[in-house]
Structure I
Amino acid sequence: MQSRYLLLHGSWHGAWCWFKVAPRLEQYGDVIVPDLPGRASGLNWALTVTLGRMVRAVAPVLSASAPTTIVAHSRYGVLATALAEAFPAAVARVVYLASFLLADNGRAVDAFAEDKDSFIRPFVRVSRLGGWDALAPEAYVEGLYADCSPDDVRLASSLLCREPSLPALARVHTTEARFGRVPKAYVRLAHDRAVSPQLQDRMIDAARVERVETLQASHSAYFSQPDELVAAIRKLEAA
């Protein structure tokens, strides 16, 4: 039986960041790569994008008749968790890729604020009035793309956007009966300077994740190590 994958991008990115990983995974099954709500501009657009809206936008691609492996990067581990809580029968497993795996009632904004080892923390600009945040360009390479090619850095730098902040402020609620029944795995990025390895390890330990793979990569392993990342996903999926 072929697998089914849902790839969720992280902050400031879009579906485009999976352009190397998606075709590699298509060898093994169907791959769904959505742009999450908020990849736009315009007056007050960010204030309309909540975590609930993201769940509703992605939910139609999930089906209990074809359980899906969700691979979530960075901030949108919270979305993967919310989807697994809402639709546990439709989620075969969640693979958290250097992403926020939070306890019940947790918020991404709090986890990020506690990550004292994150290089990018001082470079995140927040508009409380506009409801968005953005990363300062001077942090792009060291914070996100330290081991990526110059071409990948140029591509990403031209496509990064502001991120709606409300999903990071939302509390993610989970239950043992629903989220607790969904298998979880984690891909650690050992040289990550956005979500530090120290924070990754604390979240792995707190959630008692038993299946973990480590890549010697910075935050954007989908650019720098796509083959290794796909191999890790496949290994964790088979576990």
Structure II
Amino acid sequence: MRWAVLQCPGSNCDQDAFHVLKHVLGQEVEYVWHKETSLQGADGIVLPGGFSYGDYLRCGAIARFSPIMPAIKEAAAQGKTVLGICNGFQILCESGLLPGVLVRNNSLHFRCETIPVRVEQTENRFTHRYKVGQVLHLPIAHGEGHYVADEATLDSLFANKQVLFTYSDAQGGTSPGSNPNGSQRNIAGITNREGNVLGLMPHPERAAEKILGSDDGLGIFESILVHHGASVPATA
């Protein structure tokens, strides 16, 4: 499987995503600079975390106008896998590839910690290696992770099984105390209606090796590989 990892001025998790794909999972992967206009036939695209274009205006608001974005939109329209992590999630929302928007955490503080995240759906290309209700421990690092959408959109996301992850406590329960940023209905990650574009605020690429304290995020990448018919290394 061929991968492209987007690089914008201010990206800072691109190398983490590259490392997991290349060195942990043995995939063919290349960086794609924001000024390029082609994804060079990539099957999967990662929009990584960071502060694209300094997060001026709003997170992801300038990145949506990058020269590479038409190619990413075309890839999504063709059914290719698009994964947006943290700032990548923000870019996907700003570009219209996902509904809703990410705004300032309700605490107005930057949150950087490992938190419990509950798997809500597994009948899709991103999470079929997990179990419904499974609690993952994934890092977050964001100041603007508060997911907001109108009530009709929220109802639709849940009805169509587009909410793949929610913030929870260690036992899988949800409450205001288990929500690190105020996201509506504890939403941590969603897909588009077609199910090939995923945006999530937690960082699975930072929890893909046991030496980091958790490899709970590896299942997302493994699920994608299996969906595309690629092999998963036995050591992963």
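So the values come out like this:
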item	result
Ranking I, II by relative contact order in percent (Cα under 8 Å, 6 or more apart), the structure that comes out highest	I
At a computed 17.8 (mean count of other Cβ atoms within 10 Å over residues 108-115), which of I, II	I
Structure from which -8000 was derived, helix-only ellipticity at 222 nm (-39500 (n - 2.57) for each DSSP H run of 4 or more, over all residues; to 500), options I, II	I
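Taken together, the values in this text are just the output of simple stated rules run on the coordinates, not laboratory data. Note that the structure is a prediction, hence the values are computed from the model and not measured. Cβ atoms are built from the backbone, for glycine too; each structure is taken alone.
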